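Structures are listed in the sections that come next.
Nothing in this text is a laboratory measurement; each read-out follows from the coordinates by a stated rule. Fair warning: this is a prediction, and the values are worked out from it, not measured in the lab. Cβ atoms are built from the backbone, for glycine too; each structure is taken alone.
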Structure 1
Amino acid sequence: MISADLKGKRALVTGGASGIGLATVEMLLNAGARVAINDLKTSENLNKQVARLTQLGCEVYAAPGDVSNSDDVNEMVRIAAEAMGGIDYLVNNAATPGTKDMIPASDLDSQDDAFWEKLVSVNLVGPFRCIRAALPYLKESKGAIVNVASVAAMGGGCSSTTYATTKAGLVSMTRELAKGLAPQIRVNAVAPGWVKSSGWDCSWNDQEAEAAAQELIPLQRIGEPKDYAEPIFYLCAGGHYITGQTLIVDGGLMA
C-alpha cells in the first residue's frame, strides 16, 4: 500500500461514509491529512464513521449534503473548508445507480425522464457543483481533483445505459476542466471496475456469481474498495505532472 506524508493537507471526499469513498478517507487520514466526509444528511453511517475515526485520533469532520442540490453543496463545502482551514484535495465519489437491478440496454421504458434527471444531477452535475463551490479553496492551495468515474464509461458493463452515459460525461468533463483549471489545479479521474463491497454498482455478494466474474478478470478477483482508494490517493498526493487523465482500475477486465 502506498503512503505519503500529508500532514497539513485537507481533503473533502463526497460519498465518503462507505465503500470506495470510506477507503479513500481512511488512506488520507492514515497519511496524516485532515478529511471532511460528505454523505446525505439522512445517512446514519456518516455520523457513525466520523465518531469511529475521531476515537482513533483522526482529524475528521462531517460535511453532510446532497450533491444534486446546489445549496447543499455550497453549505457542505463551506463547512468543510471552515473546519479544516481550506481544501487541498476534492474527491468526487458520490453517485447513484438509481436502481437495485440491472436494466438491459434494450429496455428504454425503464429509463424515463425522471430516472435520467436524477442520475445526471447526482453523477454528472453533482461533481461539477462540488468543483465550482470548492474552486476558490483549490486555487489557493494549488490542489487536485479526482473524479470517480467507472469502466461503464468505456463499455465495461453497468446498471443502466443512463448510468454509463453519466460516467462517460464525467470522463469528458475531467479532460475539459483539466485544461480549464490548469496550471493551478490538476483534474483526473479513476474508472473502477467491479467492486466487492456492501454497496451498489456491480457489487458481488453471491459466491457463485463472484466465482464466474473472477474468471473474466486477469487478476482473478473482484476489486475491493481499497484497490480503488489507492490510485485515488496517488492522484491526490502524487502524480504532479498528471492531469486530464482517466485511470482504469479493473484488474485487467477491459484488457
Structure 2
Amino acid sequence: MKPFLILQLRPETEASDDEFAAILRKSGLGVDQAHRIRLDQEQLPGDLTLDDYSGVIVGGGPGCVSDPADKKSPVEARIETAVLGLMPEITARDFPFLGCCYGIGILGHHLGRVVSKENYSEEVGTADCSLTEEGRADPLLAGLPENFQAFVGHKEAMQHLPEGCTHLVTSPTCPYQMVRFGANVYATQFHPEADSDGFETRINIYKHRGYFAPEDAGKLVEMCRAADVHAPEKVLRNFVSRYARPA
C-alpha cells in the first residue's frame, strides 16, 4: 500500500515519539506504512506529492493558529506555514486528510479563519461527545457509540462551521468536536490517538504551557487513569481502512 504521511508538530521528543507510537498502534499502521515528518526538525520535501500517499494525518501540538504572528516562536510559525501550505491542494482535490486537535485549527483557519480563543476552549480532561445525525451516517464513525468520551485540551476552537463542512460530533463544552469538509477531509478537536498513558505523558510535559495550573497536574493524571476512553481510536482505524491504496 501507499504509506500515510504523518506530520507531527510537537517540539518535545518524548511527546512526539509517544504520539507517533499511539497513531501507529490505534490506526493499525506498521512503521513501514507511515512516512513520519517532524516539522519541528525538518522541512517538507520540495518534491513532495500527495499522489505518493494514501492520506495525510496531522497530529496535535502546543501552537495556536489564532495567535498573532509576534506571539509565535519561529518554530511554531514555520510548522504552521508548512501545514497550511498543503491545505489548498488537499481541499481542492478532496484528498484524504485527518487533522487531530491542531488539525481542526489548521482546517478552520484555511477555510475561513473561524478559529479563535473567544469560546469553547477545554481544559485538559475528557469531553462528553455525541454523534450528530450526519455523524451517525459517516464511515469514519462506524462502530462508535452514540455517546462517548474523548480526551481534549485546547485553548482555541472552531467558532462556527465553515462553508462546505459537515458537523459530525458535538459536545456540551465545544460544539465542533469533529467535522468533514467535502467527502474526505476530516478534523477532530478531540485526540483520537490518545489513551490514559499518553495523556499522562502530555500532562507532565505541558504543565507549564498554560493549559492548566501546574499544581493540578497530579489531579489530572489521576483523572486520566480513571477515564474509560477507547471509542475515539476507531476514527483512526476507520480512516486507514477506508483510504489505504495499493502502491
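Name the one structure among 1, 2 that helix-only ellipticity at 222 nm (-39500 (n - 2.57) for each DSSP H run of 4 or more, over all residues; to 500) of -13000 was derived from. Comparing all candidates, it corresponds to 1.
Name the one structure among 1, 2 that FRET efficiency 1/(1 + (r/R0)^6) of positions 66 and 154 (r between Cβ atoms, R0 = 25 Å, to 0.05) of 0.35 was derived from. The read-out was computed on structure 1. Out of 1, 2, which has the highest value for distance in nm of label points 7 Å out along Cα→Cβ at positions 90 and 170? If we compare distance in nm of label points 7 Å out along Cα→Cβ at positions 90 and 170 over 1, 2, the biggest value is for 2. Calculating relative contact order in percent (Cα under 8 Å, 6 or more apart) for structures 1, 2 picks out 2 as the one with the greatest value. Each of structures 1, 2 was scored by distance in nm of label points 7 Å out along Cα→Cβ at positions 34 and 50; the highest score is held by 2. Of the structures labelled 1, 2, one was used to calculate distance in nm of label points 7 Å out along Cα→Cβ at positions 114 and 234, giving 2.6. Name it. The read-out was computed on structure 2.
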